[in-house]
1. Match the computed value 27 of relative contact order in percent (Cα under 8 Å, 6 or more apart) to one of the structures I, II, and report its label.
2. Compare mean count of other Cβ atoms within 10 Å over residues 81-88 across structures I, II and report the one with the greatest value.
3. Using the calculated result 2, 9, 16, 22, 22, 15, 8, 4, 2, 0 for P(r) over Cα pairs in 5 Å bins from 0, in percent, for residues 33-160 alone, pick out the matching structure from I, II.
4. Looking at distance in nm of label points 7 Å out along Cα→Cβ at positions 89 and 169, point out which structure of I, II has the largest value.
5. Output the label of whichever structure in I, II has the greatest value of distance in nm of label points 7 Å out along Cα→Cβ at positions 25 and 121.
6. For percent of Cα pairs over 26 Å apart, which of the structures I, II scores highest?
7. Can you spot which of I, II the value -23500 was calculated from, given it is helix-only ellipticity at 222 nm (-39500 (n - 2.57) for each DSSP H run of 4 or more, over all residues; to 500)?
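Nothing in this text is a laboratory measurement; each read-out follows from the coordinates by a stated rule. The structure displayed is predicted, hence computed values, not measured ones. Cβ atoms are built from the backbone, for glycine too; each structure is taken alone.
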Structure I
Amino acid sequence: MVWLVLAFFATALLYASVGFGGGSTYSALLALGGLDYRVLPLVSLACNIVVVAGSTVRFSRAGILPWRRALLLTALAAPAALIGGLTPIGERNFLLLLGASLVLTGVTLLIPVARSSEARATSAARFAPFAAPPLGYLAGLVGIGGGIFLAPLLHLVRWAEAKSIAATAALFILVNSLFGLVGQILKGGEGRFEAAIGFGLPLLVAVAIGGQIGSYLVVKFLPQRWIRWMTAGLTLFVGVRLVLDHI
């Protein structure tokens, strides 16, 4: 358990520093730790909620969350996240899908983020809402928030400036994680939920502390690009290992 607590702390610290929750990596670490795959989405989604809740509040208070547009994406994704949480899936398929999503996550973290707020949105930006439901479904199914896939897409079509996209991704992750967690609880029943709470309490404390440090301190000491590369490296390593172990 000690190594898991430390790994969750580091993951939350890194992911929070680049604006995400870390749910995909939490799930993978739990899988590598041997936790029942039916329980681990509950733990990782709860950790996601702890990390991004504070970020969402801060973005809102700073006035950089585009509420109307962000709520549209979130409203389209949330029901799909609930359905994903309710969907039965076998262990091998779950772990393969989780590993593949981690590899894709690592790749998206390597995509350069445009800093300019002057560039106009592309014509494809209007179609961004169509990506929300499948991302929400994936979020609920494997215990992630989906924002780490949404954000690069929004950057690609220049949907908004970088800070507004980060704020939108945080809200997207928060709501999807809540709906996905409800779906997982309804699917697994009270017994599985109690098992997740009993196992995951130290991890929730670790990500709460790590997430706060990532939000407030890390970006002051390391360039954002280095943090993204370290996060991508961790994610790719765990994702590739999961895929190779379960092909």
Structure II
Amino acid sequence: MNLKAVRTLYLAELARTKRTMLQSIVSPVISTSLYFVVFGAAIGTRISEVAGVSYGAFIVPGLIMLMLLTQSVATASFGIFFPRFSGAIYELLSAPVSYAEIVIGYVGAAATKAVALGLIALATASLFVPLEIAHPLWMLFFLVLTAVTFSLLGFIIGIWADGFEQLQLVPLLIITPLTFLGGTFYALEMLPPFWQAVTLFNPVVYLVSGFRWSFYGIGDVSLAASLGMIGVFLVIGIGLVGWIFKSGYRLKP
């Protein structure tokens, strides 16, 4: 493993992120605040508690997961798409750097930014509602593992996309709707039995549930199911990235 190459790619990506850090920090703070203002005023006054947790505190894990998924995908997809768009990817592929080192550098930087924004959102939420994290190590584990997994997905999207419009296609039309419908703002037990069964086909439910369990010890599905779903995403992501580099899909002219 060429750690110097990994470090160079990682720091280069972080340097690009730092140039938009103010925007990156202000956006999650404002978004999180607006969610609490809107949902706290519209729903919080009607629903005092969910599963023994105040409604404001109940939605915190879902909001953080929403930000984590979208930011991981967006950062990683743009990070690898821009070298493809500019042609710099061919210089990178011809350098004495392995495919694994390229992936670790880009995905690691995207995951780092996503985790940092998730923690900022958590700190912002603590200003609105009292938070207690029952399992802090599990919370960090879910945070990091989810960020890495969806940064891999973003890396794949960045290679697949032909233009900037396609970079937004999956986050806007798939990930964000699945997160909103994945128990971010409600517990599955609040739904009719039929829709509870349908919702279980939404993979984001398992991510939100596991992350919420790390806060309050409650979840819509078991911890094992949540870990299993993240593991499935991770294996699929690694498999697709391996196939992309092995086949040269959209990397070779």
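1. Derived from the structure labelled II.
2. That would be structure I.
3. It traces back to I.
4. Result for distance in nm of label points 7 Å out along Cα→Cβ at positions 89 and 169 over I, II: largest is I.
5. Of structures I, II, the maximum of distance in nm of label points 7 Å out along Cα→Cβ at positions 25 and 121 occurs in I.
6. Going through I, II one by one, percent of Cα pairs over 26 Å apart is largest in II.
7. Label of the source structure: II.
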